[in-house]
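Asker: Take a look at the structures below.
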Structure P
C-alpha cells in the first residue's frame, strides 16, 4: 500500500530517504540565504543534508515554500537546490 503524503515535499523527502542511511548532518548554513533559524526550520521539516534539498523538484520546492511561510520565494531566489547539488557533489 502506498503511503499518503500531505504534499509533494513530504513525498519527495520520503523518496530521498528510501534505502538511505544518513549518519551525518550537513551544515546547511553554507547555502546562501540559510542562517541558523532557517537551518533549524529545515531540520524540523526533516532536511538535514544537502542531498535532501537536492532531490526537490518544482512541486517539492513550492510545498516547502508554503511550510516556510515567512520566507516565500527564498528557495528559488537564492537557488538553494542548485547550491545543495553543488555542495553535495563537492563534499560527499
Structure Q
C-alpha cells in the first residue's frame, strides 16, 4: 500500500501529507454482522483477546490489547517514515 501510494501520488501531494491510522475494532452488533456476512473471516473477534473501551456514543467496542496496539502503530509508522519521511501522523486509534 505504501509503495503504491509513493508511486501513484503526485509530488505536490507528498509535500504536506498526513496519515491517520485506525486499528480494527468491533462492537457486539458489528461482530454478529461480520460473522454472518463473512463466516471465513480471519479477523480476531474473540472478545477475551481484546480489551473493552467505552465509545463516546455510549456503546463499547473491543480493541487490541495495549502491546498489540503499540506494535501495530510502530509497524505502520515505520513504513510511513520509510516512504514518506516528511509526512505527519495526525491520528492513531
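Values in this text are rule-based calculations from the coordinates and carry no lab data. Just so you know, these numbers come straight off a predicted model, no measurement behind them. Cβ atoms are built from the backbone, for glycine too; each structure is taken alone.
Asker: From P, Q, which structure was distance in nm of label points 7 Å out along Cα→Cβ at positions 60 and 84 = 0.6 calculated on?
Answerer: The structure behind it is P.
Asker: Okay, next question. Of the structures labelled P, Q, one was used to calculate helix-only ellipticity at 222 nm (-39500 (n - 2.57) for each DSSP H run of 4 or more, over all residues; to 500), giving -15000. Name it.
Answerer: Only structure P yields this read-out.
Asker: To which of P, Q does the computed value 1.02 (Cα Rg over 2.2 N^0.38 Å) belong?
Answerer: P
Asker: Using distance in nm of label points 7 Å out along Cα→Cβ at positions 20 and 76 as the calculated read-out, with 1.1 as its value, let me know the right label among P, Q.
Answerer: The value was obtained from structure Q.
Asker: A further question follows. For relative contact order in percent (Cα under 8 Å, 6 or more apart), the calculated result is 47, so let me know which of P, Q that is.
Answerer: Q
Asker: Kindly point out which one of P, Q the value 4.0 was derived from, the read-out being distance in nm of label points 7 Å out along Cα→Cβ at positions 4 and 36.
Answerer: P
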